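Alright, structures below, take your time with them.
Nothing in this text is a laboratory measurement; each read-out follows from the coordinates by a stated rule. Note that the structure is a prediction, hence the values are computed from the model and not measured. Cβ atoms are built from the backbone, for glycine too; each structure is taken alone.
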Structure P
Amino acid sequence: MSDTLKPRPTHRNIHVSQIVKYRLPPAGIVSILHRVSGVGMFLLMPFIIWMFDASVTSEISYASFTSVFAYGAGPFPGVLFKLIALGLIWAFLHHFIAGLRHLWMDMTHAVTKEFGHSSALATLSLSVVLTVLLGAKLFF
């Protein structure tokens, strides 16, 4: 045995006090946001069903549906409903694009650190750009 053996690295979990300094890689951010977007869409399912029902039932229900986004409903202003819809738009787009990313990685066995990093950045940027474009249509 030689005397120049390097000590084995020790890997420890981070402590709560280290959370602020810990830099999560983009793939980790996409993974967390994929879960958050799925939960958000699930919890807002009654709102999604109401929007679909009100928009396709009749012309009168469609008019009341669009007036909610323009003027609000009860004590809630219309901009609140637009922000909720914008959040749903982002959640759907991010969840969809991240799901395609995972499918692509599974189908091509492209499970490398470099591809994970670049595809995570592409997922984040594409979901934000598409949300901004569709949000501009929603607000203007």
Structure Q
Amino acid sequence: MNALLIIDMQENYFEKHGYNREIIPKVNRRIEAATTQKELVVYVKNIAGTDFAEGLQMVSGDVFMKKAPDAFSNPELDTFLKKNKVTVVEAIGIDGNCCVYKTALGAVRCGYETYFNPECVGAKSGAVKQKVIEEMRKKGIRII
């Protein structure tokens, strides 16, 4: 089973922190594809954040809270994924240079085959830094 993890797509990150809203339709298209392919769609929120971004598709009630950049810092996420026989994880959302990146590394540490899709990942600098992508490749994360 594959799981799509949508990281920190919260309204305050767009309003107060300046992330570009252009990422929302891209994430929505990936959510639609995941639903069609019968992938598990899981949302992750930072406890310091607000509600999910306006316009973000919500196709499941599977929502996990986190206090640290790595979503796997909440052990309930790993337990839930293993219970659902997930072996492959794709991490998307914001920020690719921090929370999505750290979550991808956390997925590898937990034993998941892990994918990172830069097209569906926002970053404050406008793009995910090349050094972050190279570090992920070194750790075995596949860049789509």
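Annotations
- Source structure (of P, Q) for distance in nm of label points 7 Å out along Cα→Cβ at positions 56 and 128, computed value 1.7: Q
- Structures P, Q were shown, and FRET efficiency 1/(1 + (r/R0)^6) of positions 48 and 112 (r between Cβ atoms, R0 = 30 Å, to 0.05) at 0.70 was computed from Q.
- Origin of the derived value 19.4 (mean count of other Cβ atoms within 10 Å over residues 40-47; candidates P, Q): Q
- Identity of the structure behind 20, 18, 15 (criterion: semi-axes √(5λ) of the Cα gyration tensor in Å, calculated), options P, Q: Q
- Distance in nm of label points 7 Å out along Cα→Cβ at positions 16 and 32 - structure with the largest value, from P, Q: Q
- Value -9500, calculated as helix-only ellipticity at 222 nm (-39500 (n - 2.57) for each DSSP H run of 4 or more, over all residues; to 500), assigned to which of P, Q: Q
- Calculated for structures P, Q, distance in nm of label points 7 Å out along Cα→Cβ at positions 64 and 96 is largest in P.
- Calculating mean count of other Cβ atoms within 10 Å over residues 8-15 for structures P, Q picks out Q as the one with the greatest value.
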